[in-house]
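J.: Heads up, there are several structures right after this.
Only the coordinates and a few stated rules stand behind these numbers; no lab work does. Just so you know, these numbers come straight off a predicted model, no measurement behind them. Cβ atoms are built from the backbone, for glycine too; each structure is taken alone.
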Structure I
Amino acid sequence: MNEHDSERIAGLYEAEGMTATDSLDDADIVVLNTCCIRENADNKFYGHLGHLKSVKAKRPDLQIVVGGCLAQKDRDSIRERVPEVDVVFGTHNVHRAAALLEQSRFDGPIVEVWDEGDGETASSLPARRELPWAAWITIQVGCDNSCAFCIVPAVRGREVSRTPDDIVAEVAAAAVDGVSEVTLLGQNVNSYGRDLTRRRPLFADLLRAVGAVEGVRRVRYTSPHPKDLRPETIAAMAETPAVCDHLHLPLQSGSDRVLAAMHRGYTAERYLDRLAAARAAIPDLAVTTDIIVGFPGETDDDFERTLEVAATAAYDSAYTFIFSPRPGTAAAERVDDFVPADVVAERFERLRVVVERSALARHRSRVGRVEEVVVEGPSRRDAAVTTGRTGQNKLVHFTTEAPIRPGTYAEVLVTGAAPHHLTGDLLAVTAAARHRTRLAITAG
């Protein structure tokens, strides 16, 4: 969600005639769009802000803008710690980013953080897409769940769904602009539309509608909640060719006792039943997950249950996190139950071994298969190697005789496997990239 907000903020500033730069030395404005889901993000942010404070001491005309979830959470304390910040705005008034910057030039530093939105929709804001062939599409904001570890409801508010027509119109406009892959965004996409119908969610219907938009080859979504994964959503995934064979289904813990303390609303058995139903309907389904290690009160037995579920689920990949107490959440108040750091570190390593074992097995099973990938460009580690991504969201590294334009679709024969990527040989280009090429224009 923050990545999409960053694209919107960049789009707003571009609409005002500004040009993006990766060089701090060239920048007149620095924008920090923040996350606060873990303590490490807070620490990194204030570290960056401290550096910018010293830069501004040498360049007083430099403007510093802070937005996002941490700005929503910390509000006035940001400028109390670093008075050099010019603008602070939250998650509900992203559309005000350009106006606030202009206002600060005349009125001085501004902190404007709203507790709820004013109906301004994401589709009304311009976006500067990081990947011109791929688009983030917000379908809902906020979350009605009350997970004990999560600060998102406090900084994003209650669930508010956009109308299906509005979403499909944005997807269609993106497709006309050359976008071939869309990712539907929400804090809990499976409950999308429940606030509109006051009865049942509309996510399955939305998947089918978006998948039918001309020009869209791939549809992804994030993030779902296991308790709300319904049979009709699984059916829509199985029956809509454009919807990718990839399901990200956050487990968080394999212990029923810990899941109850987390307020997750499901048991390990129920989770595995839903996962089995999805795999039965979509035989080539890739499954990824999120797992928290060291939730307050987690015992050795609780962690063993997590290892058992992770091994049974045999994930393609997992995002594993060490519990991070967030002020204002129920879990953060359980200080006496915090698990010692050395115990957490040992558990984290044991989980990594289990996850990587299943990931490698899943990847090895794809050796010898032909996969369609969308080309992302040169590998970050080796410019002579091209990187593509499959419908299952797996990275594939391969070589080409000549550079291939990012956004192009190609068939690759998989020849090798590692826990976090595949390697292969290019067979053929199947579809050319359709997006427009950006040209940097400067006034002379």
Structure II
Amino acid sequence: MDLNVLIVGGGIHGVGLLHDLASRNVKGVHLVEKNKISSGTSSRSTKLVHGGLRYLEHLNQWGLVYEALHERALLLRLLKGIVTPLPFVLPNFKGDKRPPWVIRIGLFFYDLLSGDGGLPSASPLNKEDIIKFAPYLNQNKIENEMISAFLYYDAQMLDDVIARIAAEAAVKLGASYEENTTVTEVKQIENGFKVTIDSNGNKKTVTTKYIVNAAGAWCNENLLRWGIVPKITCLLNLGTHIIFKPEAVPHAEINNCAATLIQELDGRVVFFIPWFGQWLYGTTESILSTEPSHIKYPQSDKDYLMHTAKETLNLVDAEKNISEIFCGVRCMPLNQANRITQIDSKWMDDIYNSPFYVKQLDKNISGLSRETVINETVPGLISIYGGKYTTYRAIGEKLGSYLSRKLHIGSTTGTHLAENWFLRELMEEKPEIFKSSASLRQN
């Protein structure tokens, strides 16, 4: 075999696995990405490294919150300056869906689950404190409608930077990757697969023992184009974000401000975050009904965010001070049976209207689990669905452990060790990868 593992998809799960396997000294590991590393959802997140406070409302997600909080502590230690602590103010207004006692209990368990995560515990705030930490909040609303407020801590990140650093660190450890490259054909052979790869029109054939389909929203499209029936049905969840210029909140010392989590009357939650010199606001939760490449934010999503901003925030010339609007697509696996055994040829003309992509949901999207689903679609071909950015390294470790055992390589992960990130060397050799790229988010 030419390769032990071929990874398809250069988002955070793909490069995270590449980095994990390379840190285990597994040879013959290669990744292909059809565009640029982190050019999909992994550069279009809400930029948070967090446990997910609101996920505590769902008992089936407590395990995910625990894992994410411990990964948050590790990433804060490993990637200083790229992952940074972020204070949050959490105001509670009259009529909010979640009363103060629910918030207080949630924050208690959030701190408890995080253990010694290196961040301060939650504490109550008075009106004077919240005005200091969050000068962008509507002061009249605070004075007349606020009934409680709390301060708690999470972290934020340069999401695309982490993905590119992980890819380059993997290369230093012996792995490899190609951009602008697609897998056009997959054939099962004895003990593995024969794969056709197209790199800018240049085709080549390689053999590999294992394939990991880490293409996120494109996972099921890949499988169908390779002639493989997906076992997991998913929903594509579109999230829109607005980046405002610093001038949207004049006189604020943006680097000394806290973020806020706003509870909307419809049950949704949006974040307003000081993000490396600008203000980041989002996200929405719409169901995408089209192919997830080159998407533009829906006007209804922008209208929703601007309306909620007007209700709760005190922004100056909000429309004029929009710096950027971007949207990303989350692949959310659904817990429902899929008994399809054959591919209908008509699906190939409109894959995203096939039964493997759901267009309607009989419950709120926010109630869906954010846990990662790892599915061995056919023997030796593994697909990764869903998940949170924060837990990507832990998912890479679990899958890396499984693959190294299958390859009969006794090894442990090294992605938790600072020396396997090569930050100082990479900063000297490739300083450009340490800068977040707006063009990736808009590609």
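J.: Which one of I, II has mean count of other Cβ atoms within 10 Å over residues 24-31, as calculated from the coordinates, equal to 20.1?
T.: Details: I: 13.5; II: 20.1.
Structure II accounts for this read-out.
J.: Determine which structure produced the value 25 for relative contact order in percent (Cα under 8 Å, 6 or more apart), calculated from the coordinates; the candidates are I, II. Don't jump to the answer; show the numbers that get you there.
T.: Working: I: 10; II: 25.
Clearly, the read-out refers to II.
J.: Given that helix-only ellipticity at 222 nm (-39500 (n - 2.57) for each DSSP H run of 4 or more, over all residues; to 500), derived from a single structure, equals -10500, which label among I, II identifies that structure? Kindly include the intermediate steps, with their values, before the conclusion.
T.: On the way: I: -10500; II: -8000.
Computed on structure I.
J.: Tell me which structure, out of I, II, gives 14.8 once mean count of other Cβ atoms within 10 Å over residues 96-103 is calculated. Don't jump to the answer; show the numbers that get you there.
T.: Working: I: 18.2; II: 14.8.
Attributed to the structure labelled II.
J.: Assuming 1.8 is distance in nm of label points 7 Å out along Cα→Cβ at positions 328 and 352 as calculated from a single structure, say which of I, II it is. Can you show the working numbers first?
T.: Values: I: 3.2; II: 1.8.
Going label by label, the one that fits is II.
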